[in-house]
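Quick note: the coordinates plus some simple rules give every number you see, no bench work behind them. What you see is a predicted model, and the numbers here were worked out from it, not measured in a lab. Cβ atoms are built from the backbone, for glycine too; each structure is taken alone.
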Structure I
Amino acid sequence: MVYKTHDATDVTVFQSALAGGAAGGITRAIAQPLDVLKVRFQLQLEPIKSESNSKYKSVTQAVSSIVREEGLATLWSGHIPAQFLSITYGVVQFSVFEKLTQISQRSEPYHYKNNRHWINFTNGGVAATVATIISFPFDTLRTRLIAEQKSQRVYKGFIDAFSTMLKNEGFTSFYKGLFPTLGQIAPHAGIQFAIYKLFTDNVLNRIEYFQRQNTVSGVVESTILGNLLAGSLAGFFAKTAIYPFDLVKKRLQIQGFQTHRESFGRQIYCKGSIHCIKLTIVEEGFLALFKGYAPSTLKAIVVSALHFAVYDEVKYFLMRIQR
């Protein structure tokens, strides 16, 4: 990212889409085990404590249990739909964001200059909402594949999961949990983009250590290390702000699938978002809305840092080739 005069109009929609897809694919491959841990924790009704009788008691115990009982490959459960999810989401999100930024800069340059942080927040939210609606079926498929126990498989793989859900539950089953997701995704992405661009455009690129020597546009840009740092901060604050919505989404996505998860412990049966929140608080306590927070936040820091940094590096590479 750059300081002051770098214009989003330098970036074509194709370049931003290609860079976004690359960012999504690379980060997903690296962070998938953390996603598996997060989902398993979110779906567990019993307390995540060492002294409890629950299936999973801590991060290290959960990893050990999953690998011992289901195999190392289980940590990459649902990786194929997760890759489709991440690549599709990355392509749509970044291309829509860059296009909206171009429109904002061209139509009202003075207004954009004075309100760019709020505009980044709004554009990021809109871009993420569009990307979520388009890619959401992959999210549901990924959750189902992660939720099942590999020693008692329900689905043979991605294609089988898709066809089975479509046949037994209908097309709308792929959009279970969409509404709480839309409730979280706009502020989540808005916070991410606003914080990331705040640090890369106004803070880190003013510090010599984080200034890129070879620039694309002739103005001060932050280095890949600066982008990683800014991305990690963006991921941390954004995930913390919306975490309960993410938990509710995951619990809604496995509705109708509970009988296949009985070996994991008690199951929750929700009729909707509000009902799910109420049941979670009543049966498990308010802090249960933050189950899986540790691996989820770690994942958010890693994914956000890599997502933004890889996106910018690929984007700048494509722009250098074009020049």
Structure II
Amino acid sequence: MAVLVTGATGFIAQWVVDYLLKENYQVIGTVRSQEKADKLHKQFGSPSSLSFEIVKDISDTEAFEPLFKKRGKEIDVVLHTASPFHFNTTSYEKDLLIPALNGTKGVLNAIKKYGDVKKVVVTSSYAAIVDVSKFADSSCVFTEKDWNPATWEGCQTDPMNAYCASKKFAEEAAWAFAKETGVSLSTINPVFVFGPQKFDEDVTSQLNTSNEIVNGLMHSKPGDKIEPNYHGAYIDVRDVAKAHVLAFQRDTNGERLGLSNGSFGSQTILDILNEKFPQVEFSKGPEPGKGDTAPAAAFDNRHSKEVLGFPFISLEQSIYDTVSQVLKKEGRL
């Protein structure tokens, strides 16, 4: 059985590829260049069960067609993880909305045209579920049935709103496609994704967007003000990857699998850092030992936990594994 993983060099995707190879699937990954393909193939030990195809620009709606024309009959499952996730832009349509939407539409249209795919799993986000204006409303509880109310015109006020909306529009396009074609579809909707890089050598001064929260805090010094003071919910990258695999191995057709293992705040993370790494000096934070006291909307994902049926990695373990990897790379541990 062959599984296509789009955006195979991504933070989540590398762990997905790892799980698939360990379970003896044939894995086809899409990358932007031959150089990236060669590096990742070598990192995984150059297995014959892993191959790559070049897709240079996912915002081109026909970008996936050559791949499916060539190999569409081999591919049984598509795990579509490729999508932009960053806040470093003011060109919201060009850099966030259009690539997310077109990337999803492009891979789905190529499946329809050339493929014989049995199952599609799309990496969406809690961003497609949550109403951004209610982030700090402690009376509000979201579930997998909720949708971000953003509109295309109204979301282009700042990078956060534009990113959240981009995930909504891409996911809506996927569900419309599933309804039209009858293909079996599930989406994975994680909150902030923490956890280590798959390969130690890929640790750089700037990590993926979610982990940058941790990165900033672990480079704080005693007495530093903690700004911005983050609050949100977390899930570990290894659990996100495992959920992608289980989503096609089980009958999860029609499911939005919301992934969260509880809330965090900057203070919570600093408390973990100071406890787990006493030999390194970090900021103590404004309220040491008190954890996250800010009001916030809740995400009730009990349904998804029941469907998936495995225990999620704790915040303490996720932070420890993330930070120890970086500290070792920096020679501070």
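Quick one: distance in nm of label points 7 Å out along Cα→Cβ at positions 71 and 103 came out at 1.8 when computed from one of I, II, so which one is it?
Matching structure: II.
Given a value of 0.85 for FRET efficiency 1/(1 + (r/R0)^6) of positions 23 and 111 (r between Cβ atoms, R0 = 30 Å, to 0.05), point me to the structure among I, II it was derived from.
II
Given a value of 1.0 for distance in nm of label points 7 Å out along Cα→Cβ at positions 127 and 159, calculated from one of I, II, which structure does it belong to?
Label of the source structure: II.
Taking 59, 44, 40 as the value of Cα extents along the principal axes in Å derived from one of the structures shown (I, II), identify that structure.
Attributed to the structure labelled II.
Comparing I, II, where is distance in nm of label points 7 Å out along Cα→Cβ at positions 263 and 295 highest?
Biggest value here belongs to I.
Among I, II, considering only FRET efficiency 1/(1 + (r/R0)^6) of positions 151 and 183 (r between Cβ atoms, R0 = 30 Å, to 0.05), which has the greatest calculated value?
Largest value of FRET efficiency 1/(1 + (r/R0)^6) of positions 151 and 183 (r between Cβ atoms, R0 = 30 Å, to 0.05): II.
Given -11500 as the derived value for helix-only ellipticity at 222 nm (-39500 (n - 2.57) for each DSSP H run of 4 or more, over all residues; to 500), which of the supplied structures I, II does it correspond to?
II
Hey, relative contact order in percent (Cα under 8 Å, 6 or more apart) derived from one of I, II reads 18; which structure?
This figure was derived from II.
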